[in-house]
1. For relative contact order in percent (Cα under 8 Å, 6 or more apart), which structure out of I, II has the highest calculated value?
2. Here helix-only ellipticity at 222 nm (-39500 (n - 2.57) for each DSSP H run of 4 or more, over all residues; to 500) has been calculated and equals -3000, so which of I, II was it run on?
Structure I
Amino acid sequence: MKHILLLFILTLSGNVYSQSINPTGSIVEFEISNFGFNTVSGTFEDFQGTIDFDTENLELCNFDVCISTNTVNTSNAKRDAHLLEADYFNAEEYPTICFSSQTVSKSNQKFVATGELTMKGKSKLITIPFEFDGLSFMGSFKIDRTDFNIGPGGGFSIGKNVKVKIRCNVN
């Protein structure tokens, strides 16, 4: 009887299934302007979470993902250490950057996840257009770092807009 009940529940729930992030090949990359003529790029290489995704039942889809801030890597140890300090990511007090979706929809040939991005104790609603090839989610978006109190508020030395690119492989 238990098996029949489980089969019935699975049939009602459609094809939505929870997937874990496979860290192999998964990466978050970012770029930001530096002094208006140089670009600093970097990565976060440790993120975890669950993804509930079904192309036929988008209203049941959900992304709940967090990045470890202490894995920031710009290929400059001194800069990376500074980024972990209170005026940037404040990694000691805020060890993660998290995204939790509220809706998933389809627009043209891409999917769109809308949800809250939380960094350094601040949350903001963002939209992430993405593609899914059956094994990986690939998306990109821009944020204003000052919305999250990351780095100095103004000035010419560091751009305000950060380009973020994500490749998330799933099991």
Structure II
Amino acid sequence: MSEPKPNADEKPELSHKELSKAETLLNAIRDRGLMIATAESCTGGLIVSKLTDVEGASEVVDRGFVTYSNEAKQEMLGVRAETLDAHGAVSEQVAAEMAAGALERSRAGIVVAVTGIAGPGGSEHKPEGRVCFGIADERGVRTETVEFGARGRDGVRAATVDHALDLLLDALG
């Protein structure tokens, strides 16, 4: 006698530890009745891509802004030219304005913004691996800078995506 075949529509129940970080995040956002948006520069859309890899993401992912150029940051997110001139694109001030702009221009209740130097290269003042993050929600905007170091372009971008998901999970508490 053969084993019964599992129904293709049935999904095995996964423990919290077995869920991916993106799935865990989307479940937390869904549980709070929110939507999420991203504002990405150095990651070029990798964060929203990671989220939309998850089945059912369309219920909670509103949009992703890919604002690689300073002009895109200004036009799409309302980042002020004065902020860019005073602090440069890779700064907590710009990350804050990106996050606030994405929150204002979307249906999201929580936003993550990232801007950084993925590499190769950088400068004495803004080295490869420096990434500035912004989180915006009903409590306001919070920022932080992380020095990932010269891991190479792919390494910095992957670390940025992972850290952004952690920040969002922390913000949802």
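No lab work stands behind these numbers, since they all come straight from the coordinates. Since the model is a prediction, treat every value here as computed from it, not as a measurement.
1. Working: I: 24; II: 21.
Result for relative contact order in percent (Cα under 8 Å, 6 or more apart) over I, II: largest is I.
2. Details: I: -3000; II: -11500.
Of the structures listed, the value fits I.
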